[in-house]
Structure 1
């Protein structure tokens, strides 16, 4: 069985700075579904096993989950993976389905994508009758969050050198941040306010 322990952080993705508020937000970060699924593909298959004791029957079942992916649709995010289960001589294919939480954390300027649940049923059949053995939640194997940088500038202010050994500090304040899940992508936007005075706290 393979587990993941390290967090996954990408410094920045698809930062687009626009020059006019009339054209839309000042900064846009787009995280595409293919990026998330590329990471899940690199994780590869995950396998496990567990004992069962139902109706006086004891044994052990094994399972493998592969082809994990995150499906992004307008205002929705779901985890999907193909599962194969073997209970003694009986084997079958199933699908692991689960919920995905996507958030933007303004204080840290991070977009997080976290798999909350990813379950599939384990069962066997005796004389044609389905016997439920339990459910397997594989979300813990994908529990470390994907983290991406949001649409905020790296520096909160810029020192500008002026003639005559003069200088001025221009302060940059992000406002109006918004996260939206669209078809096959996550979009986080922000506007930027520039001032020669520090922002009020």
Structure 2
């Protein structure tokens, strides 16, 4: 069990988020404040993957599910993620937990958590400091769909390529594309965060 923290003190953590079951690994490293609620942490995670957030998501921590319990027909036993912070879950003594985005495509990620003592408390958290590879486009059809999408977009010819590039909105897709500054532009944009929160049901 972790040593109990002073709730009046700002705690900072590094989170390494890695998409499960895919090689080369798609991952992001974020520095983040401990007082962030889990629903907002979800926003930071899916935004760092360039996903929009219109799909459901959940954290799986110590055999319990933390998610949005305001949705229609939310399963019995779900815990309201708005009532828990990163500080709270760190007290469980864990070093990692699972996060799932889009219960259809089921993008499941391992989140490794580590308390940090030498981070600047005045920095504009959250901050993405490392990572690699582009995340799959939304609604691509899970891992088989993503694998097929990469192959077709690489060919750059044929009817299926024209259909997929039209759907994607670009004539190419680079699966290794990753730019830290672009991630930070999104996760540090308070207007985008507030827009997302305004869409959530109280």
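Here, each number is a calculation from the coordinates, and none is a lab measurement. Note that this is a predicted model, so its numbers are computed, not measured. Cβ atoms are built from the backbone, for glycine too; each structure is taken alone.
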Quiz item: In terms of FRET efficiency 1/(1 + (r/R0)^6) of positions 97 and 137 (r between Cβ atoms, R0 = 30 Å, to 0.05), which of structures 1, 2 is highest?
Solution: 1
Quiz prompt | Among 1, 2, structure where helix-only ellipticity at 222 nm (-39500 (n - 2.57) for each DSSP H run of 4 or more, over all residues; to 500) as derived comes to -1500 | solution = 1
Quiz item: For which of 1, 2 does mean projected area of the Cα convex hull in nm², for residues 105-184 alone, calculated from the coordinates, equal 6.8?
Solution: 2
Quiz item: Who wins on relative contact order in percent (Cα under 8 Å, 6 or more apart) among 1, 2, i.e. which is largest?
Solution: 2
Quiz item: Out of 1, 2, which structure matches 1.45 when Cα Rg over 2.2 N^0.38 Å is calculated?
Solution: 1
